[in-house]
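Every number here is computed from the coordinates shown, using simple stated rules; none is lab data. Model, not experiment: these values are computed from the prediction. Cβ atoms are built from the backbone, for glycine too; each structure is taken alone.
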Structure I
Amino acid sequence: MADTTILIVEDEPAIVELVSFTLKAAGWSTVAVGSTGEAWDFIQRRTPQLILLDWMLPDQSGLRLLSKIRSDRQFNEIPVIMLTAKSMEEDKIAGLDHGADDYVTKPFSPRELTARVKALLRRKAPEHSQTALTAGPVVLDPVSCTVRIHDQKVEIGHAEYKLLKFFMAHPERVFSRSQLLDKVWGDHVVIEERTVDVHVLRLRKVLKSAENLIRTVRSVGYMLSEKP
């Protein structure tokens, strides 16, 4: 949860305060900016896990920023929820056509916003969901940041925890070392690809009898699989 940063792009202080309070109460980290220019600068420095984007902003339309995000290969998969005072059907369709994943019309209830964010993270970025993950005898609880094997709590390092969480959120999918560096540690962290091998080795030691869940795919990378 602490690794989940939500970028709020909104220029109305009262809305920013409400949204920030709501999201922080749900356990997420937030950063707020008041223009599309500030938002783009932030995204390039640090990729958020989700963006709440206001439709009307002082420098240009939120739709312009959304189009820019969706046309950039590095950022085009970031989940985006539009915050809008517009309730006309054609405006909602325009937002979705520009690549918005969802929209929330002002005024909105904090409970509705939290539910929308949870649902979108669960769908688009399952490694940032609050739902417990299970693979064989291994259960990972994102809320308490604990891992249990055969119902016994195990000690696990931060890097190995993040790696396991990502694998469990994307079972039966092969990831290269560079993909794991990008998805687990972020593309702004300077880590060599061979360091991934070290963390995989440590993770297998933590998993003990369940170490076979983490498979090496020769010449490609690694995956989590429960298949024989």
Structure II
Amino acid sequence: MTADRPLGNVLITGGASGLGAAVAAAVRDAGGRPLVLDLDVSAVEGPDAYACDVSDTRATEQLVTDLAARYGGLDAVVTAAGIDRPAPLDGIDGAAWERIVAVNLLGTAAVVRAALPALTATHGRAVIVASSLAIRALGHATAYSASKFGVKGFARSLAAETQGRIGVTTIFPAGMRTRFFEGRDEQYKPGPDAHLIDPREVADAIVFALRQKPGVEIRELVICPEDEPSWP
């Protein structure tokens, strides 16, 4: 496959840290303009960063619409914002459980919904970041699994609905070496022998998908260590 499409304006949620920051750097290195959305963008270099809580879906939709107009359109969105708080179902309160779903699933849908007119105008691409836990389920992860299984279903339905108008790629990364695991109880942190992947490797795969020409689809990518138990 020839990967030579210019990147243009790429809106990235969760773009201030972790995978999102790696994607922003990779987009910039490839000649694109990353537009970063995150809760805290104070550490992001450059002017194209905007504070946003994607769980506030109406405000998120308005911001995405405003940015599409301000920058003269969008060529892609990458929905990398995500949170988790591992706990048994009866060990996490309802508000915390629902916030995980709101950020991971509802926030993803809100961003893509608002960006859809701009993406359609450019025959752009939505890269939806799911998780290896959208392929298998683990205990003490009911909210995260529910949200990521939902993200997978959302992305597959979106691809069917928008075929011929935009590209849709779903990324299923395994555990990455990011701050995602900070603040957890020790039992929920990766052990010293855990095989975590570099977020830059996932970012490179995302940029490869973004650079495909209209009409060439990379629907789903699983990115994991060779001994990853989440697949197949």
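Numerical summary
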quantity	calculated
Comparison of I, II - label where FRET efficiency 1/(1 + (r/R0)^6) of positions 68 and 116 (r between Cβ atoms, R0 = 25 Å, to 0.05) is highest	II
Which entry (I, II) yields the derived value 22.9 for mean count of other Cβ atoms within 10 Å over residues 108-115	II
Relative contact order in percent (Cα under 8 Å, 6 or more apart) - structure with the largest value, from I, II	II
Read-out percent of Cα pairs over 30 Å apart, computed value 19, structure in I, II	II
